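Next up: some structures, all given as structure tokens.
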Structure I
Amino acid sequence: MRTDVPSIDWKQAPKRARWWAVDANGEASWYCAPDIKPFTDFWGVDELPAPLFGFSGNWRESLTERPASR
């Protein structure tokens, strides 16, 4: 069970952002919902720079989904 859930200010997130996470390099990003590319079998996801919000836990456990009410 995670005990180090970061206090993410979702007001700072882009409107399309669905997740926030830290990578192995210690950099945080917003991740947007996948976008299916027209006329292809490919999908893509936007990854945008984000603040760390004081996160100091294990990056592998940092993925946090945007609350539904925000």
Structure II
Amino acid sequence: MIIRVQSFIPYLENIKNEYHIEKQVSIKQFTDSLGVKWDEDALVVVNRTICLDHSFMLNDGDLVELLIPLSGG
């Protein structure tokens, strides 16, 4: 299965790539394997939709985008 990743975070730019994984994994397992801390390092978007469910299962061909987390008051 191939998962495409695009990072728009300067210090995580080296993560841009296609990843070949053997079995289906959750988005949280996948980002953990990349060394990305959910909500701390990145806002995680899957197929152009902000992903809030850590147990969301990735599928072949999914696009994962890493954006700078939003904050404000």
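No lab work stands behind these numbers, since they all come straight from the coordinates. Note that the coordinates shown come from a computational prediction; the quantities given were computed from them, not determined experimentally.
Suppose relative contact order in percent (Cα under 8 Å, 6 or more apart) works out to 41; of I, II, which structure was it derived from? The value was obtained from structure II. In this comparison of I, II, the computed figure -0.23, -0.70 for log10 I(q)/I(0) by the Debye sum over Cα atoms at q = 0.11, 0.19 Å⁻¹ is attributed to II. When helix-only ellipticity at 222 nm (-39500 (n - 2.57) for each DSSP H run of 4 or more, over all residues; to 500) is computed for each of I, II, the one that comes out at -3000 is II.
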